[in-house]
Structure I
Amino acid sequence: MGNDVKSTAPAFPGRETILYEIRQALGRAASGGGGCLVVEGAAGTGKSELLRLAGMHGEASGFGLVAGTAVPLDTGAPFSTLRRVLRENLSARDYVLLTDRRTFDPLAPVDRIVEFLRRSTRDRPLLVALDDAHLVDDLTADALRNLIDASVTLPVLWILARGASRTPGHAQETIDWLIREGAARHRLESLSPEAVAEISAELLGACPDDDVLALVARVNGNPFLLNELLVTSLSDGRICVQDGVAVLLDAEPAPAFRQAVMHHLRGLSHECLRILDAVAVLGQRFSIHEAAGLLGRNPVELLPLIGELIAASVLEDEGPTLAFRHPLVRETLYDRLSEPTRTALHREAAATLWREGRSAPTFLEHLMLGRRGEDDGLVPAAAHPEARFAPEAGQ
């Protein structure tokens with residue numbers, strides 16, 4: 001068998017290079033050389049889809065498949081990830097043999113699993129795919145080191161996917177160690193505009209017009225958000241197909257899309273979500289000092305949390321300012337705030353921006369949006385290139 005494994009599994013526009021590398025690695029494993037690939041990316045960049053396609057490629061090429069996903073609760077339960085993955089993929093008899101512990105050695109099952117790998121790969125190669133590997137418990141992390149090292153001479157390919165957020169932990173240290181020991185590392189970036197257009201045409205079953213392409217550009221190449229935006233807009237009648245062309249009727253995202261956005265952010269800590277809720281009122285771009293002033297915090301205290309949000313690709317660094325990576329995410333966070341909360345945050349934002357010396361139109365807009373009622377003496381302004389509100393004459 002050659003190194004390039006052929007498969008009838010579907011492609012993933014914009015991810016052709018990593019899929020080619022996976023097929024090459026499958027070919028090497030089928031020839032008897034084990035290996036390990038690490039796929040990294042922010043939430044929604046397609047890690048799970050890549051593992052699914054890798055499994056399809058593998059099975060179409062004669063590989064056995066063991067696949068599973070770590071979950072946040074795993075971190076507090078010894079061997080929980082490994083036991084669940086084995087239970088979901090093996091027969092009851094094999095599962096009992098591999099996990100039955102008769103000694104006090106916590107890693108005793110590893111020897112049994114290595115023997116199982118040797119036995120099961122006599123007839124065909126094996127692909128082991130583990131999603132969200134950064135969430136595995138400590139004992140599973142230790143077991144992975146031993147298992148991957150022991151299977152180097154076996155026809156076994158390991159693919160581990162982890163998120164972009166680099167929160168410290170034994171699982172992250174293990175994955176870093178595997179990379180230092182030779183595991184191939186692949187980072188998933190945003191999709192190109194060409195890949196976005198191709199996926200859009202495939203999902204909609206028609207060529208998207210310029211307005212649809214302008215709408216999907218607002219997700220900045222995130223496959224998950226792109227899929228949810230198109231599917232919900234189509235099902236909600238905001239996009240329709242006319243004479244083979246997908247036409248945009250309403251650029252406002254459907255309510256189901258906003259629910260999907262919050263699902264997309266579910267992995268963030270409570271503190272990070274609290275920061276996002278607050279800075280959503282500041283607009284697409286803001287400084288760390290403005291965020292700190294709005295939250296009543298020392299800017300230095302926010303740095304680790306801002307770093308987590310950048311690593312998770314929710315925010316991005318634009319020199320002296322920060323920006324939401326996906327404008328639609330900011331809009332969703334802003335819209336979900338209750339009216340009293342939004343009003344209070346705008347009033348605080350006005351005071352913060354005044355102290356930071358921001359332009360008068362920006363300050364006045366927040367002051368207007370944070371007004372308590374009709375007696376504040378502020379009225380809508382005439383058309384202005386920078387602001388939507390201004391004080392009445394004499395105020």
Structure II
Amino acid sequence: MTTINPNLLKLQSNYLFADIARKVAAYKESHKDKRVISLGIGDVTRPLVPAVINALHDAVDEMGRAETFHGYGPEQGYAFLRDAIVANDYAPYGVRIDADEIFISDGAKCDVGNFQELFSADSIVAVTDPVYPVYVDSNAMAGRAGEPGPDGWSRLVYLPCTRENDFVPDFPKTRPDMIYLCYPNNPTGTVLSRAALQGWVDYARREGCVILYDSAYEAFITEPDVPHSIYEIDGAREVAVEFRSYSKTAGFTGLRCAYVVVPRELRVSDGKGGKVDLHHFWNRRQCTKYNGCPYIVQRAAAAIYSDEGKKQVRAVIEAYLDNARLISDAVRGMGLDVFGGINAPYIWVSVPDGMTSWGFFDRLLNDAALVCTPGAGFGRSGEGYVRLTAFGSPEDTLEAIERLRSVR
């Protein structure tokens with residue numbers, strides 16, 4: 001009889017957000033007179049901006065004419081988008097990235113989950129704690145995580161990020177092969193300074209590690225000392241892969257577009273005494289398993305780099321940041337500690353004394369019809385916190401704040 005991959009049997013039965021959805025569905029069923037407002041899952045609510053919509057219409061029209069129809073495109077992405085990324089996401093920060101080092105995809109979640117396929121099954125993986133679950137689960141599926149237990153997975157190296165270390169992870173005592181860093185951070189909304197990120201790049205160069213740097217929330221950075229790209233840091237091209245997404249930057253959660261940067265200098269051991277470059281093998285993997293992001297979607301992504309697109313997208317981001325400021329102020333007024341919300345759309349909130357993360361989730365849901373994300377779902381160091389998001393409409397955000405103030 002055919003046998004399932006045994007590593008899948010070790011996973012939790014439900015993904016964090018599936019558990020939340022189940023609880024919310026049960027509440028709605030028994031409280032049909034209540035309107036639930038979600039400050040939980042990080043989905044956007046504002047529509048695509050006009051520049052993107054116009055580009056989509058134009059691209060659809062192209063697909064309807066024989067002379068402008070597009071079939072299979074390049075697996076790496078069209079040149080018009082890759083060139084726009086170089087000119088707009090990297091050149092303004094003095095970063096040298098070549099267009100052929102960029103790989104367009106249909107989402108950063110897929111990319112960070114898939115990139116681990118390039119590494120050996122016995123690679124040691126380090127993750128921050130709390131952590132975006134995809135980093136952990138994708139490596140658990142591949143067999144690198146070991147066995148699950150009350151303190152986490154047995155083979156993973158955890159890097160606690162707590163108020164005691166200002167949410168800046170310390171270097172691990174056990175050398176990892178792969179290090180997942182997400183900044184601005186999901187779930188805590190905190191950031192690494194330029195000096196702190198330089199320290200991690202220096203560590204990776206010294207120890208021979210690869211940094212998988214998730215920069216999905218880069219567009220929300222407001223403070224000058226926070227790098228917009230890891231490649232602003234000396235030596236990063238030798239040790240780091242960067243993941244970017246249009247999901248939160250331009251509201252593409254339903255349209256799906258992202259990209260990965262894999263510098264040609266980034267080389268790892270071939271296990272035989274030599275070295276190979278990851279750029280070649282990521283390209284090989286994509287050409288085998290992926291047929292490319294749709295043409296019309298890539299045209300839509302390129303539109304955000306037009307003059308009008310930049311203004312329109314920036315206005316949406318500023319609106320979400322305004323929500324974050326309002327929510328942060330309201331929660332502080334409740335006497336709770338607040339982190340994040342300045343360079344990210346996420347607000348990391350300490351729960352009241354004597355409560356657990358899931359206990360506070362239940363309190364907000366049952367007493368105020370509000371949805372948050374329990375910090376414990378992101379790892380052991382997330383216990384005692386909940387994550388709130390700023391992706392609601394202005395009207396829902398104001399009503400959510402009034403409901404928060406009503407909770408005792």
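Just so it is clear, none of the values below were taken in a lab; they were calculated from the coordinates. Being a predicted model, the structure only gives us computed values, none of them experimental. Cβ atoms are built from the backbone, for glycine too; each structure is taken alone.
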Exercise for the section: Kindly point out which one of I, II the value 59, 55, 53 was derived from, the read-out being Cα extents along the principal axes in Å. Expected result: II
Problem - Structure from which 0.95 was derived, FRET efficiency 1/(1 + (r/R0)^6) of positions 250 and 330 (r between Cβ atoms, R0 = 30 Å, to 0.05), options I, II - result: I
Practice task
Taking 15 as the value of relative contact order in percent (Cα under 8 Å, 6 or more apart) derived from one of the structures shown (I, II), identify that structure.
Solution key: I
Fill in the blank from the handout: Note: Cα Rg over 2.2 N^0.38 Å, for residues 258-345 alone at 1.00, derived from one of structures I, II, originates from structure I
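One of I, II was used to compute helix-only ellipticity at 222 nm (-39500 (n - 2.57) for each DSSP H run of 4 or more, over all residues; to 500), and the answer was -11000. Which one was it?
Computing helix-only ellipticity at 222 nm (-39500 (n - 2.57) for each DSSP H run of 4 or more, over all residues; to 500) on every structure in I, II gives -11000 only for II.
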